[in-house]
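What follows draws every value from the coordinates through simple rules; no lab data is involved. Given the structure is predicted, the values throughout are model-derived calculations rather than measurements. Cβ atoms are built from the backbone, for glycine too; each structure is taken alone.
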Structure P
Amino acid sequence: MVDRSELGQRKSAVLHAVVEEYVRTGEPVGSETIAERSGLGVSSATIRNEMAALEELGFLQHPHTSAGRIPTDLGYRHYVDALPARGKLRDVQRRAIAAHFAEAILDLEEVLKGSVLLLSRLTQYAGLAVPPGASEEQLVRLEVIDMGPSLMVLAVGQHGRVDKQVLDRPEHWSLDAFHVTERKLRGLQGQTYSAAQAKLLELAASVGADEHDLLLMVADVLRLATRGARASHVVVGGVANLADEAQTWRRETLRRLFETFEREQEMLQVLQDVTTGDDLNVTIGAEHPTTGEWEASLVTAPFRAGEINLGTIGIVGPTRMDYLSAMASVRAVAERLSEAATELDQ
């Protein structure tokens, strides 16, 4: 296979013109179309020869039912690698991002859910995110709130994570034990979720039944936060956008993609596999076994508080994707999320 850097200027220009035309129309691209639209200043015969060479090199493929050609995963990769590192947002995208992050920010996960939906609207693909895990996050607030017939346990992490659960009063209950428990919970602020849970179990072993039940109730809420459904999960939004792209995929391929959305741990593993380093990442088709099955691409970026990586946000869509717009949108939203998380951390 030819090295991408050795493809040559004219072949690269023809390839990029084919990618952009195919992304725009969804139809196989012929040499006459490129000659008319690309401004390359060469004849359709010359372009046809270059397209044939690109097909032989693996950058284009020739659908059986059409005289035109479409990009392969390798062709998209060449195109993406040549894009500017920081694409420009359209004005409407810039305004939408600014409006979203101008709202009050209290809970990072709620902001993250909104950001996933924002990305799906900006790109018309499905938005995805992996929120921060709780295990090593420090607690800035931990308390039990008396709500009459029930109690609410509230835990707030340093990066805006909020875990709350309303529970029936324990069988063993007294107001004195409640106040003692409140004081002990305040002493756990600054510890991680995991360390606080361990301390609560230790404390519960040495107190009376009423205080024991209250401490175990709080410990269980922290346990669920670090090991339950919220510990490692994927936030998904705008999946219906992919149904609108149904003509891009075979029915069986689209079914596999939707099934993976339902198997959260599988989707989580894919996102962990493709998110490497501290910058935006594009995974195209067969570059990962699962995205190869989907015939899809992922554009992801980490978001952080200061220098600490908290999670991942991005989009999934067909390989026939508007990569420049998708990359600019994901990068911009990830950067604004990082700013929000850093503010919450202070």
Structure Q
Amino acid sequence: MSPVTHTNSPQAVTQRPLGPLLIGLGGTGVSAEECAWLAHPAVGGVVLFTRNFRDLAQLAELTAAIAQHAGRDLLICVDHEGGRVQRFRDGFTRLPPLAVLGRMYRESAANALDFAYRHGRVMATELLLCGVDLSFAPVLDLGDRSVVIGERAFAAEPEVIIALAEAYIGGMHDAGMVATGKHFPGHGSVEADSHTDDVRDPRSFALIEAADLKPFAALGGKLDAMMMAHVLYPAVDARPAGYSPFWIQSVLRGKLEFRGTVFSDDLGMYAAKVAGGLLERVRDSLLAGCDAVLVCDPQDVRQLMAQTELVLADADTALKRLKGRLAATREEIESVSEWRQWKKTITQLELEHAKWV
């Protein structure tokens, strides 16, 4: 993919395909300023947060308004993994963190795999019903040392992660949602938090390949997208993974033959700032091989939109293939007794987890 420069031209908005920027919005509706952002040819999608949610009806109205103001079918995304990373709560099933499934796996692999499928199916279905296309899930990092990953990971053992994630992805796919593995090539073996610190993993490629890389390699054929880690592996490359042609093009695209969409992580995170200003971060991510980049802070979006030129690429195919495909209505889904049982058992699992912490 070769990024090209386009002038910020209002006349081009309705003719442009989806651009590579996935942006954040400020609240529960779309402001006049944000209407202009959504229609900009650089934009291809939106990433929602808790600040964008009040209730089910409001969320459905917001996702419809985003498409209306954009004049295009933007990709609408969220981080909705469960546990502490569940952006929407009221009206949604409370999802336990993925580590609960890893603990269950030690007692009964069959039960854990069943619940992993239910977890992914319930999570995806509830989002799709409100017009959200995808959750950036599942986390494939090792649940070993990282303070920011922690219980977001299924387990510390690659083989357990692979088994549980495969079942979880199956649930997502059966609901009509694509799956995004993160954070490639692995964030779990370093303690620092890339939201607030520079993160360095000093290990060799051979050591990373023998551990953290295993889930991504094993599940690459089942994943529809990957999200890169804001982690520097200095023994492998001088650039963090999200800015690294070696990690994206040589390893992910070449060695692992991954053919899905590649996302950056949020370019507003502390560890992303090594590339310089926002324009440099966007440019370097796209040049390294990312198909789309996340800019989640509305203040950062405002700064980008103030530029007279933006470095763009045609992300239309890469993003449109990730659109949700829910075939049934809420009434049809909720009338199925098996669905109600899945929601009940997932809620019970979350209540049990709450007793452990």
ask   = Given that helix-only ellipticity at 222 nm (-39500 (n - 2.57) for each DSSP H run of 4 or more, over all residues; to 500), derived from a single structure, equals -11000, which label among P, Q identifies that structure?
value = Q
request  = For distance in nm of label points 7 Å out along Cα→Cβ at positions 36 and 172, the calculated result is 3.6, so let me know which of P, Q that is.
outcome  = Q
task = Assign the value 2.1, calculated as distance in nm of label points 7 Å out along Cα→Cβ at positions 20 and 148, to the correct structure from P, Q.
result = Q
query = Which one of P, Q has FRET efficiency 1/(1 + (r/R0)^6) of positions 92 and 284 (r between Cβ atoms, R0 = 41 Å, to 0.05), as calculated from the coordinates, equal to 0.70?
reply = Q
query = A value of 20.4 was computed for Kirkwood radius over Cα pairs in Å; which of P, Q is the source structure?
reply = Q
